[in-house]
Structure 1
């Protein structure tokens, strides 16, 4: 077969590959409408779901952690709550929280509500304010530490002490800097196999993707998209959700596939929850919203 015929066959085969427009790959369930579940808060953040699908989130200015149960009931889980911000459940069902009041990282026993302070400083110096975290299947933790000066702080602003960075806390308790080459890291999430990490540098309006190496080291940093984000999550198709002005959804190649418009001002964070893990819960300013999805949230493998 000569080269001209071979090339023609390749071109014909390429033309036969169907093109699917981005909007047709939306993860939102057909006909689904955004539902406002409550607007009784001052500023909502940090949604995360337990194994049953109950969603926990923070009302940071009011210093409380809320629970929206799979039964549709809303309740206060913990108050005061260390001005908690981003949160995440580990494989043992313990709730980890970025406790902003004293710049700490907490682990909460859900049954008793007992708090264990896991990190309160680095080498005797206060963190800027742990903001969001993600836990690998092995129990290692990545968290972001941007500086947002808080009105409730009684201590001196730690601005001159610590770089705004991404940190890695191994399951054995060793703390290291995972990436300091960021301006203001914020939202963070990863793939359920524990091999890929996404970090939003909201201060530089960029989101990066990394390969996670043995021992937790990050490698092969690449620009994922030219958008920052406050909070992040990922779904069963590998789509990545960014927040701020509503919810932006990108496929695993970094192509935007949809924009979920959310009323009420700033959209802080998102998480999948509900009995089937097929409902997207959205914290936006004073409100908690839900949206039925075509896809599911992911569980760690």
Structure 2
């Protein structure tokens, strides 16, 4: 799966969240709504998150050096992981604290709740624009996958983060609107507190999903089985009779390390083996452009070896 793209979605989310955060805090100052305060903190966290994602993309473009010979591509995974932690700490935990505090403590009536409703409706429109941009940027990379499948399998760390952030923000705004609206209708501010707690639970779920997925990329994730099969089939050809075993790992969203032991006949001269390796590498790079680092080791094709599918077997031979 290609990992390019996502820049427009991040910028759109950054601009939208910055404006929304300011409006929400103004709304909180006027109304005293804890839902508005929780949503304001949520938007501040989201704005900071977009900045971190942009920083990660910039730092990942640094050239490889002696200390990091494989480059800095994983910086994008690291900053996405930090974003997931911030969603949990700044968004979820604060919203839960604020909602529980208002639910158990002395609750003050909302003032000018209509202002909160107007601000929330405007925020829904802005978040909808940001979410639409993220969906548009993700659609080409998603291919035939479901949206859940895309979030689980994408090696692009930014788009799943922005998608889930924007989706969570839209649902959170609806929850905040429901809390404020029910408080207006019933005169009981407990609904505002319940809306705030619901926002905290929602953000917590999203944060846990992102933490799990970005952690997998951060510690080193290999190519998915369909791509492994493509790699294997591209390596086989000419004097290369089969792939004995194969290792892959993403060094960054657009950098895949491929290391393989390939079987050749024992009757071939050294020059022919070297040429076969060069041709196999060329076929691989043509079929899988993200295979930036390729290491191929020739070996004799033993008669008791297994089929080509053994390339999927993680145990070395």
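Structure summary
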{"quantity": "Winner on relative contact order in percent (Cα under 8 Å, 6 or more apart) once structures 1, 2 are ranked, highest first", "calculated": "2"}
{"quantity": "Structure (1, 2) behind the derived value 42, 34, 21 of Cα extents along the principal axes in Å, for residues 153-256 alone", "calculated": "1"}
{"quantity": "Test item: distance in nm of label points 7 Å out along Cα→Cβ at positions 273 and 289 calculated as 1.6, pick one of 1, 2", "calculated": "1"}
{"quantity": "helix-only ellipticity at 222 nm (-39500 (n - 2.57) for each DSSP H run of 4 or more, over all residues; to 500) from the coordinates reads -21500; which among 1, 2", "calculated": "2"}
{"quantity": "FRET efficiency 1/(1 + (r/R0)^6) of positions 97 and 281 (r between Cβ atoms, R0 = 25 Å, to 0.05) - highest-scoring structure of 1, 2", "calculated": "1"}
{"quantity": "For 25.3, 88 (Rg and Dmax of the Cα atoms in Å, calculated) the corresponding structure among 1, 2", "calculated": "2"}
{"quantity": "Of the structures 1, 2, the one that 62, 31, 25 was derived from, the read-out being Cα extents along the principal axes in Å, for residues 65-224 alone", "calculated": "2"}
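Here, each number is a calculation from the coordinates, and none is a lab measurement. Since this is a predicted model, take the numbers as computed values, not measurements. Cβ atoms are built from the backbone, for glycine too; each structure is taken alone.
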